[in-house]
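Student: Please find the structures below.
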Structure P
Amino acid sequence: MVELPLAFDVTLFTQLLVNGLTLGSLYALIALGYSLVYGILKLLNFAHGDVYMVGAFIGYGTLSALGGPLSPNIALLPLIVLMFLAAMLGAGLLGVAIERFAYRPLREAPRIAPLISALGVAFFLENSMLLLFGADFRSYNSFVLGSPHPEQFELGPLFKPAFKVADVNVQRIQVAVLLITLALMVTLTLVVARTRVGKAMRATAYDREGAAMMGIDVDRVIASTFFIGSVLAGAAGVMFGLLFSQVFHLMGFLAGLKGFTAAVVGGIGSIPGAMLGGLLVGLTEAFGQGYVGGRWADLIVFGILIFVLLVRPSGLLGTKAIQKV
């Protein structure tokens, strides 16, 4: 007897699609930080994933300071806004400090020196958080955040369905992550394209020495670039905490690698490429977990990184570097 092929499961596909887009949004924000820094300094800031981790912990600290997660002192929306503001500002200032003390003194050194410094900063941040907060997972308890009866594990408003697609409930937090990511990406694009800081960033990326001779404060531009990229990482850290609830000191390592993969796949140095790469990595991971198995998902993601580097090193939307003579 011939077995008929299994029918296509629309519900599973839709659920994985929603999960992939949500997760890809976080990777896209991390990838933007890599692309911004690489576009100006040609530096791979491998400490960026740990800035994202610190942002998640700052969000958790803000939540705890305001009485959360079980009995916050203020309404849910102002609470989340304050968490985002604190994490984005804290992560931004941390990014500026990293640039000032770990990268600026090595700006004229061989390229291997700032790369080693970046790895050193990453280990320093991870172990600092371990010493300060221990190895235990910290929980946002976002599933019951804002619930009138959290002690009864009544679902909070963030995880209630916003709408339904193909019998899949799309949760409010998933919609919020997508919308916040889109808003941050559009804002970044406008800043780079239309503001004086953005024009200075583009000039510095094209020719740092020429920009300095034209009167642009290159140090300030580079510091601003680190601040903006780290702000995006801080926002992604809070969104991860709200989406998956638990944060820990090593969460930035794998997320940073996947954000770097997203930047390379999309075209490192390209803002649209970082967006596209993040979504592709998120979708690949989600569909890999759903159809192949969780043990294979990371292998597939990093296999795509190797394939892109071999076939198109500049990435999907990247351009070949201009050789100045």
Structure Q
Amino acid sequence: MRFYSIIIPVYNRPEEIKELLESLTRQTFTNFEVLVIEDGSKNKCEDVVRLFKDRLNITYYYKDNTGQGLSRNYGYERANGDYFIAYDSDCLIPEHYLETVELRLNADYLDAYGGPDSAHESFTPVQKAISYSMTSLFTTGGIRGNKKSITIFHPRGFNMGISRFVWESTCGFIIPNMAEDIEFSIRMMKKGFKVGLIEDAHVYHKRRTDFKQFFKQSYSFGRNRINVSRFAPEELKMAHFFPTCFVLFSSLTTLLALLGIPFGLAGFFFLICYTMAILVDASIKNNSIYIGLLSIVAAYTQLWGYGIGFMKEGIGEILHPQKQIMQAMLKKRQAESK
């Protein structure tokens, strides 16, 4: 039976981590410790963590702000487990989670894994709509924990597990943010580690609470994808260009449709069909037409945010390349891990 170390970086989110820790007290598998890494927060969660001292094997650490990737490293360095699991502080963990992981690793071992995220029944309609958009084949291609994904699955930092040996062999994350989890996943695979999806090891990820915040997050995701390509150019796939193409296509066709040009009218009809497909799919999955309507807003918010961020960072890379700097950083980290 493995001993797991759960690493939770947190930044100014004491109330959210309270809900996360509460969910961990209900795990059916109990052979684990929890390390909370306070990443330079002003609004600290130390008092919240103290409330769980009698209910969890938990340790609190405070450090200067370095970003979530390097904060996870900080936790890995101090962990006692055979296997490390990282969560974002805004997650809720189903009670069967660790039991599910233990059974899967016993049956078909993975050196590292990721799990999907989904919407909890307590989430607001906006959060459910955003959760739909983040996991739908109509928007992300299902890359966030779906067997039907159109691209290679890479574990994400909000729900990621790695063995101690992986940590010792890689030295963990090399960048603090900007898709640090995708870069780490790619590097693990290149080293030959067995990495995969444990589909039943899902978490409830609360996401953003309004569309303005979601746009900013999606904008960052778009920029992050270009950042990943600086470390691994071969990982930039055609699917990653879809949001930017969508922004350009929807803008152009809408303009041409207003001018009465046939191509624009045909393109605008396609957008209507696409929008209706989202409405029907989201309404069925959430059993709510209202959430279906909100999912349309979420999908367009995500695609436009990601597309604009991707385009801006891509143009910046062309004008002021940083690829060589990033690859030098990677080589240095690889040398340190040998």
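Values in this text are rule-based calculations from the coordinates and carry no lab data. A quick note: this is a predicted structure, and the numbers were derived from the prediction, not measured. Cβ atoms are built from the backbone, for glycine too; each structure is taken alone.
Student: Supply the structure label, taken from P, Q, corresponding to FRET efficiency 1/(1 + (r/R0)^6) of positions 96 and 160 (r between Cβ atoms, R0 = 25 Å, to 0.05) with the calculated value 0.05.
Tutor: Details: P: 0.05; Q: 0.85.
Answer by label: P.
Student: To test your reading of the models, identify which of P, Q gives 34 for relative contact order in percent (Cα under 8 Å, 6 or more apart) when calculated. Could you put the intermediate results ahead of the total?
Tutor: Working: P: 34; Q: 18.
Only structure P yields this read-out.
Student: Could you figure out which one of P, Q the value 141 for volume of the Cα convex hull per residue in Å³ was computed from? Present the calculation step by step, with values, prior to reporting the outcome.
Tutor: Working: P: 165; Q: 141.
The structure behind it is Q.
Student: Another one. Given -17000 as the derived value for helix-only ellipticity at 222 nm (-39500 (n - 2.57) for each DSSP H run of 4 or more, over all residues; to 500), which of the supplied structures P, Q does it correspond to?
Tutor: Q
Student: Tell me which structure, out of P, Q, gives 20.1 once mean count of other Cβ atoms within 10 Å over residues 72-79 is calculated.
Tutor: Numbers: P: 13.2; Q: 20.1.
This value belongs to structure Q.
Student: Once FRET efficiency 1/(1 + (r/R0)^6) of positions 64 and 264 (r between Cβ atoms, R0 = 30 Å, to 0.05) is calculated for all of P, Q, which comes out largest?
Tutor: P
Student: Now, a different point. Comparing mean count of other Cβ atoms within 10 Å over residues 56-63 across P, Q, which structure shows the greatest value?
Tutor: Numbers: P: 24.4; Q: 17.0.
Going through P, Q one by one, mean count of other Cβ atoms within 10 Å over residues 56-63 is largest in P.
Student: For structures P, Q, which has the highest computed value of FRET efficiency 1/(1 + (r/R0)^6) of positions 104 and 272 (r between Cβ atoms, R0 = 35 Å, to 0.05)?
Tutor: Numbers: P: 0.75; Q: 0.25.
Biggest value here belongs to P.
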